Every structure is written in C-alpha cells, then in structure tokens.
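Visitor: For reference, the structures are reproduced in the following blocks.
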Structure P
Amino acid sequence: MSPLLYDIEMKFKEDWKNHLISLLNEYGYTINPNLSPSDVSIIYFNWRRRVVDITKRKVHVSKEFNCPKKYKYALREIINKIERGFDINPHLSKLIKDVKYNDLLLNDWGIHHLHLSKKYTDSSKKFVDRTKDVLFVKFNQENAYLIQILDHKSFSDQELLKIMHRNWPDIMRRLKIDSLSHSLTNEDIHNIRKNGGNAFIEVEPGVVYMPPGMGLTTARTSTEATRNSHYYMNNLSLFELHMRNNIGSIIREAETNSVYKMPKKLKFVLHIYDTHFKAVEVNTNVVVDLGTL
C-alpha cells in the first residue's frame, strides 16, 4: 500500500520540549509550557552550562594564585570536593535558582565563580554562606583550573584571561586570532557584555583571544547554549523528515514482524534515553531507532 495513504502525526520538537521541562521540574524549576521548543531548549542548555557536573577532576592551580588566610580551609575543602567528585554546586551563586538567569562571565569567558565558605546557609545544604571574595575557576570534564581569588568587582577583569594564557596556553590556543586594533579596559568589557556584545581580548602585545566561553548573543544569552539548541532543533526536523521519507519501509518491516496491519492513522512520539532517540507509534508500539545526538 502506498505510504501516501497514511496519515502521519509527529511533533518531535514538542516532545523534546516536554522532555526538557520534565528534566528541569525534577530539579525544582517551573517552566512555562507555552514557551516554544526552541526557547525551552535554550533555557535548558544555558542551565546545564551553569551547573557543575559531579565528577572527579584533576585540579590545576595557577602560579599567580593567592589565597587569603581566612579562606584557606574553605579552599582546601573545595579542592577536596573537586578531586573526589563531590557536589560543589552549593558554592555557586544563589542566582542558580533562576533558571533563566544569564551569567555573563560564564557566557563570555567560560569561567565559574565559587563562594569560599564551609558553612551551609541552612539545613537544606543547598548553598554555603556567601563570601566577599570568590574563587574563579575554569572547568572541563576532566580538569579544574583554579585561576585566582578576587572580589565580586572582578568579573570583567582581563587578568583572569591573562593568567589562563600564562599558565595553560594549550587550552587557549584554539581561541587565538591574529591581532586587535586597540586594547580594551575592564570597564569596556563590562559595558560590552551589558549590551549583548562580544570582545576579543589582548592578553599581551600581539596575542589576542576570542571569548573562551564562546560569547554572548545580542539577548545576552550564551552563544554556546543557543548553538546547542539549534543543533537539536535541526536534527529533530531531520528525524521527522527521515520518518516521512522512509515510512513505506518502516510499515513493511513492522508488518513483517507482526501479525497486525498498521493503522491508516499513525502517531509517532519521541522517546529520549539520555542522548539516544527513538520514535514510538502509540497505537502499535512499533519502535524506530533514530540514533544518538
């Protein structure tokens, strides 16, 4: 029978949106269900960048690193948590409670800041006490690069990138560009971020880097989070196109492996298993493996 005779319903982007809303609900966030799949996707990927995955990491400390005596024990505990793979998210800003918040330092330079306290604010242990100075640190999945301890006025301080350049040039090399016409002040960086712009940073004469955090969009959201969202949105469209283009073979294979005929009206919903995607027909439970993203 011709595939054209089948009525096929698929809303994979809506399924993806509902999946992300469910994930965020598990962490206590309430998401407006009327938002578009793209908007929810950006919110999710922005939040994922802000939280620090709980995994063991090797700690690297810059040559310039200076820890005031009053933070010595708190710093030791943070390092211990990082190396043993314990949760350090209670040291994050309390703005992590706002799922839509844009951390401009993280978006721009990919640097987290942690509060230097051992004492929790209350029995829930969601946050440690706030401190005047914070630990600036760059994370990837295997490493934590402790840059410096500075106050809250240092979020646009170019010395953070200069320290990274001097200590860990390998992780900065891919960001290097040719030149810059003039240097920028820290106040320039602050104002550029505030207006949703991006700036190249000259760490020494003739050495210029793109933003290590991949920068901001004009809406001040994370460029990386937006790019990740677009990647999934595009692939979800391709999944639907694949289903429609191959529905004939999907039906033949399903009917070959079953005593039942496929109904004329088909409804496929997206099932997501971490990064693996499957389409399931709701009436027959026929499963189509779509692969991994």
Structure Q
Amino acid sequence: MPGQQYYKIRVTQDGIHRLDNQYLTRAGLSNGTDPRRLQLWRRGQEVAIYVGGNQTSLDPSTFIEFYGQRNDGRLDRGMYKKAGDQPQPLYSLFTDTAAYFLTVAPTATGRRMAEPTAAASAGQPYHLQQRQRIFSNEYSDITEGVLAYMPWAGAGEGFLSGAFGRNAANPVEYEVDSLQSILTNGPAPRVKIGLAGTSDTDHITQVSVVGSGGAVRLLGTVANYDSFNRVEAEFPLLRSDISSEGKVKLRFEGLGANDSRFPRDRSRLGYITIIAPAITACLVSGVAQPSPTILR
C-alpha cells in the first residue's frame, strides 16, 4: 500500500522462521503495536503467520513464526524469450535470498495460520518425505552464446550440473541422501528428474539406480527432448533402492548421437527429487523438538 512502511526480512533456507521481540523492535516496530495488524508479504501475496505471546500488544513475550522459503528461479522466467526455455526453475540466476516484507496494516487484520482442533485418533501412519538435490555447479550456455549477445537468456541457459554424454563424462552417478524412517508399506517410492539438452541434437538419456552392492538396475529411458530443451521424467523405485544409510544412487548415461561430424549427445541435470513414504513421528510431551530458525 502506498505510503505504508515495510520491514524487509531476508530468508535463505526453507523452514519455520521466528521473529522474536528483539528482532521486531530492532526492525523498527514499537512495543505497544497491535500484533493483530501485522501482515507478512512475499511476491505480492500475503503469507500466513503465527503470533505467539501477547497477541494484543507487542511486548517482550510477543513473537512471530512463519514458513519461509529461499529464493528459486520463478522470477527469472521473464529473462527468457519463452518461459518454457528456462532449464532450472529451482535455482535463481541471481540470489538464493528471498525477500519477505512485514508491515502494520492501518485497520485490516493480518492473515494467520489455521489452528484446527483435531479429534483424538490414531493419526496418519505415514507422510511423503521429499529429498531434493538441486544442481548449480556449472553455468550452461548455448553453443552460440560466446559469439552472440542477446538481451534475453536462451533455451538451456542457466545453472545446472556438469555436462554428461558423448565426448564428456559418461555415465555419471549422483546420490540423494537423508531419506530416513522409510515405511515398509504404503505407496512406492519414486524419483523425479529434470534434464536439459546442452548440444544441438536429439537426446537419449538412460536412467538407472545403483544398488549398495554395485548392481545397476534400469529405470527407463528419456528420449523426448532435443537441442537445448528441457524435460521432466518420473520413475518408480523399489524400497531396496534406498540404502540402510538413507541414500539413493542414480546413474545417467547419454546414448544419442556420437558422430564427430555432427553435434554429439550431451545433457545436464537440473534436479533429482526422491519421494518416499516415511513413518510419522508423534510429538511426545516432555521430549525436546527441533526449534525454528530464529532470525537475528
């Protein structure tokens, strides 16, 4: 709202974040402010918050909690001539830091987290645990990029993994870890991958899982992308593909064109996401629970 004061909050990791009274007053809010008027915004949308302590007048007991997310590549889509050309939606071209804005509304009541009262039950037997590996170790440029300077980013241009395939590292293997308390029943685990071509030819990428003993099992082949285009694919996993250490190792191999007279088949990875059912832990009174990130 024009003329209204906003306090910028920087967030660099996903999770529950807490703004305590020390943070709020140092940012510029005065004790005595009505916390019911507090609003938090990101990308033009109001974010639900939880207000703890004194909820009618800001004092040393008052704090705010919200679920914050680091910056991703969503706002970078405008850098590309076509939004679909963006190969890496999960990693920004510019910064990992997301900006949230806290303000005191003149009259409106801010959006709050719902606090439903659940009936006593056995609870949910599992939740879908997600572990993700985002690749950003190399900047992928299109072939013509070193000679042509355009005011927009081209297809396949962005932060991705190193190239693999013909006349490059081939195959390559990557691990996703921290998959804990996997359920022995429920839905099957699965893997989602994001690929982008990095040579001007048709691409054929074979995806396999590598077991703890080194055995390789084919998951499938991705062959529906060419040149610098991006593609997403999903494959089912076996529970035995997840090691006792909570790791999944995947192998990627380029099987396309390998004639030196023409562009060879080379691709890059944008991300690997593993989704698996995990045991839902109950909150037990008297047992210490993980604390939210406290912004200072």
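Where a number appears in this text, it was derived from the coordinates with a stated rule and is not lab data. Because the structure is predicted, anything quoted here is derived from the model rather than measured. Cβ atoms are built from the backbone, for glycine too; each structure is taken alone.
Visitor: Say we calculate distance in nm of label points 7 Å out along Cα→Cβ at positions 109 and 197 for every structure; which of P, Q gives the highest result?
Guide: The maximum falls on structure Q.
Visitor: Given that helix-only ellipticity at 222 nm (-39500 (n - 2.57) for each DSSP H run of 4 or more, over all residues; to 500), derived from a single structure, equals -500, which label among P, Q identifies that structure?
Guide: Q
Visitor: Where does the value 0.80 come from, among P, Q, when FRET efficiency 1/(1 + (r/R0)^6) of positions 125 and 237 (r between Cβ atoms, R0 = 25 Å, to 0.05) is the thing being computed?
Guide: Q
Visitor: Out of P, Q, choose the structure whose coordinates give Rg/Rh (Cα atoms, Kirkwood Rh) equal to 1.08 when calculated.
Guide: Answer for the origin of the read-out: P.
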